[in-house]
Structure P
Amino acid sequence: MKILVALVLLFSMKSEANECFSDTKKFCSGIEPGKGQIAKCLSDYQTQLTPECAKGLKEFKAKSTKNNPCFVDLTEYCSDIPSDARRLEYCLLRNEEHLSSTCSADFKQKKGNLIVRDVCAQDIANTCYSAVTEPEGAIARCLIKNKAKLSGYCQKAMGKRIAEMRKANPCFDETEKHCPTQVKFIDIHSCMEKKLPVLSVGCKKVVQAEIDKEKANPCYMDLRKHCKNGLNAVEQHHCLTVNEKELTNACNQYRIQEDVKVKKMVDLCEQDRLKLCPTAPFKNGLVLKCLKINIEKVSQGCKVLIK
């Protein structure tokens, strides 16, 4: 939705060259930059700002509002909402009666397309708004739980979605039965693992498969918790490094061991790589895969390491 594009503009005041640097430090030092929150804070001290800062603040608001008629409203009502266009739309829909005239006029022009594109948007704003700030999956869980209260079009859409989820996930009904309040994958898995003895054969197979993945890779659940799906090995490594302080002890120990193993592999297997796999790309474990394919030709020290 185009009205949300300018939300990425920040009023961070990080440079001393900024005309509001001193006022920001004086009045808003505890405010985290982003989503216009420093601009909002400075506005509360409008009469106490230096003339240069007051002018800069006015110009910033004018520029931001020109790019996004709802900038000030998003700053006022949606500062706790994740920076996701769809969720910010729910926020504006929820606060429609309180929007400024500028934002209201702009939003009314776009509301029709929003409702057509997302038939459950109004139901989310009315019934499941508390889930908008929660992790992915919380909104769907709320809609499923409150299906009887939803509007006709949303009920129909959710009925279709539930049928698709039930078909794709053998654990769908049992998850709703045994773990109705969990939202994050890692929490749902932990809950379902405790219920393993009473699960159906199909669902038990799915949960056991996740347990096996966790046993094979101590960082598996950390990846599910902190990283997006579909990342390659290099991207996964980077994601875990960025979230290093949040990782489990088991994952951190595993990463240390893997780093040691990689260093040994470089020392012991480099000549084998140059000889047997000179064209293998350094990605997705393709060098290791090549060496394993040629395991009978690999030197003894390297063979012991990669087996």
Structure Q
Amino acid sequence: MADAKVDPAVAGKRFSEFEFSWDWATTQLIVRATGGSVTNPIDAPWMMRDSDRPGHPMILFNGALEARNREEVMSALIGGYDVWQDVGRWGSGQAEIKGKIPQAGTARVGCGFTEVGATSKGHALVRFVFEIDDAKSGDRLMDGWMLLFLLGCGHPDAGKISPPRITIPEREADKVLRYETPVDVTFDWALPSADWNSTHFVTKGTNPAPLVHGPRNMALVMQSAARVFADGHVDRIKSITLGSLPAPQYPAEASETRYWDEGDGRVLGRLVVPAADRIDGGDGDKVVMDGIDIQIA
């Protein structure tokens, strides 16, 4: 598998539409997997059976991930999903929420690859783009992209791709929220996301434990920002950009979301595992997500 290379010719390739459905329980599970509790008056309105809140934005992003993980896509990218589980992850991303998300519904994902690059260390970078429409009305619900990172799979003919550059202020964060990470968080996230990638359940290589899902941490960042800056209304988040995912988080490592309020609805952030909570033997705080840019209505 180490010899597998991403063919630059996959740039521009589009795939068949993917359809997915959800119900109200999906939002409840997402809120629970990101630290929500019925004892928290901000979270409770999302988690009650008779809630009138709209669907959660991560429902759509998770649908895009399901579309990406199909064998049709993975075969074109790197020879199949089994190979992806060994060499792949996503290293940055963006989602723009275009409309109100129904509590229950069905949506269609259009998707493809637009760019293929390679790093100086021989890794591959591939931009996966997606558009999500309501299957019933045809209304656009979300646009976005993920920059996929594949270890050792860079092709010598591939060019360069630049991830977004989002500068975090040097001043102290305006708000810091701490969260414990349940040991079973990977199972808790797999339920609403359908992401059963083995890297989240089996310890591989030199890792001290399975990896916490990156999308779960993305949802945590969104949920936390809504709690602090939008009275708990995560549906007020209109876009989120993740500049980089520089390090993995493992179950049982607590995390902090650190936010800088830039005004006019713009919030910058960073997700960090404090030094005292690391289980990987490293020194200092570990940045799990950096260059986070959230736009709130």
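Quick look at the numbers
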| item | result |
| --- | --- |
| Identity of the structure behind -19000 (criterion: helix-only ellipticity at 222 nm (-39500 (n - 2.57) for each DSSP H run of 4 or more, over all residues; to 500), calculated), options P, Q | P |
| Source structure (of P, Q) for FRET efficiency 1/(1 + (r/R0)^6) of positions 56 and 200 (r between Cβ atoms, R0 = 41 Å, to 0.05), computed value 1.00 | Q |
| Parent structure of the calculated result 0.94, given that Rg/Rh (Cα atoms, Kirkwood Rh) is the read-out and P, Q the choices | Q |
| For 11, 35, 29, 17, 7, 2 (P(r) over Cα pairs in 10 Å bins from 0, in percent, for residues 80-215 alone, calculated) the corresponding structure among P, Q | P |
| Read-out mean count of other Cβ atoms within 10 Å over residues 248-255, computed value 20.4, structure in P, Q | Q |
| Highest-scoring label, criterion being distance in nm of label points 7 Å out along Cα→Cβ at positions 48 and 256, among P, Q | P |
| Computed 3.0 for distance in nm of label points 7 Å out along Cα→Cβ at positions 144 and 240 - originating structure among P, Q | P |
| Structure with the greatest value (metric relative contact order in percent (Cα under 8 Å, 6 or more apart), set P, Q) | Q |
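Values in this text are rule-based calculations from the coordinates and carry no lab data. Here the structure is a predicted model, which means the values were calculated and not measured. Cβ atoms are built from the backbone, for glycine too; each structure is taken alone.
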